[in-house]
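No value in this document is a laboratory result; all are computed from the given coordinates. The structure presented is a predicted model; accordingly, all values stated were derived computationally and were not measured. Cβ atoms are built from the backbone, for glycine too; each structure is taken alone.
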Structure I
Amino acid sequence: MKNVLFITADQWRGACLSSLGHTVQTPNLDALAASGVLFKRHYANAVPCGPSRASLHTGMYLQNHRSGTNGTPLDARFTNWAKEVRASGGDPVLFGYTDTANDPRQFAPDDPILSSYEGPLPGIRPMLQMGTFPDAWATWLETLGYDIPEPNWRLYTEKNSPIDYEDGLAHPAALKIPEDHHDTRFMVDSVMDYIRGTDDAFCVHLSLLRPHPPWVAPEPYNQLYDPAALADFIRAESAQIEAEQHPFLA
């Protein structure tokens, strides 16, 4: 089997690539696009996260896999890329999360896997799991001397300033954790360590949280863009006209 590195970034807006002419700066992704294939008309099949990932991993439309929202179990009868790789002798591993609500018919009623929809995709072997509660990241930060808040998901949100842009700060307040110890850096470095440490063919799925909310960036990324210079939201001239487009918007 060839080496496979499968990367996802949660809630990435498709237009936000400087290689597509957007003002956002994405030099590393631009380099990747230049050396590979860039699909300019690729669309996610569903929202929110769970159904979209179910489509991504199974290759099925939502109306076929029927995992309609976060927490809707994915039927165990469906295959996915991780199952197929494992059936072919590979060892697909996960760094991050797949937000898979596993089929409860496959587990005992008290199995911990049924307590959350943030389960791993069937067939994949979790190496470093991250989700609402970033336990692996928190444990690593603790070894570096950080005080870990309770609950530890606050690591995603705590800022280095008591005031923010809305209070008169020149830029949005930065994340309390510096860039060198950010969750994205932690996960990417963990994947690189894994790849360097294996002599066999690898199949790695790196599933990054960012740019999924909370939108709190470490320095210097919190100062890259002036909020006042950002483009306005695309919307109708008034709330009434917006509501008339579809009952969902009313």
Structure II
Amino acid sequence: MPSYGQYKRLREEIDKYEGGLEVFSRGYEKFGFTRSAEGITYREWAPGAKSASLIGDFNNWNTNADVMTRNEFGVWEIFLPNNADGSPPIPHGSESVWILLQALKDSIPAWIKFSVQAPGEIPYNGIYYDPPEEEKYVFQHSQPKRPKSLRIYEHIIINIELQEPKINTYAEFRDDVLPRIKRLGYNAVQLMAIQEHSYYASFGYHVTNFFAPNSRCGTPDDLKSLIDRAHELGILVLMDIVHR
């Protein structure tokens, strides 16, 4: 069993090298794909890997094109500068996969923000999601203040609730269901099965990508639009997040 001494040592190392536990817990700001004015940085923690490369549509899946480097803490990193014309080195919507070469196996980036299944296929494909500024969804409404008494409507968006035999979408929930929730007197909605998951019947509890919204229902921007509409109606949005 881990001892207090081990905890103390690890905690001191986190404070020394990572800026404290609170900063360390915000890994989403550092890991995965991060965009700057100069290009794209990709980071992944894999202390047991001997070598790693970033591959995808953008480099014709060439495992030798973009080889990553490892730091003393097992974090692999690579920086891809912008193209000569200023465009990003990885186009929005392209398929990107991180690969561990020594195991001859590839893996979707753990921090990917969007992943989809190709028609007729079982595996998921990691998608680099970074729309151009003119296409990004911009929130128009701030989060409502928390009321003294919450009246929460719980909903699984992927439920088949329409007249047609298909899965509900973020847009349909935004346009058709949210106004009804408002009329019924609810002031909060709890969204279930919101993280990407491979097994539909698991009700979202077999999570495959912790930072990607369920692609069956739409894109990350579609989800933002849903949340913005809820805020416009004075409805708080809660999300059932699975951490396992």
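With respect to mean count of other Cβ atoms within 10 Å over residues 198-205, the largest value across structures I, II is given by I. Given that helix-only ellipticity at 222 nm (-39500 (n - 2.57) for each DSSP H run of 4 or more, over all residues; to 500), derived from a single structure, equals -4500, which label among I, II identifies that structure? Derived from the structure labelled II. Structures I, II were shown, and distance in nm of label points 7 Å out along Cα→Cβ at positions 30 and 54 at 3.9 was computed from I. Work out the source of -0.85, -1.18 here, i.e. which of I, II gives that when log10 I(q)/I(0) by the Debye sum over Cα atoms at q = 0.12, 0.15 Å⁻¹ is computed. Structure II accounts for this read-out. Among candidates I, II, the computation of relative contact order in percent (Cα under 8 Å, 6 or more apart) that gave 21 used structure I.
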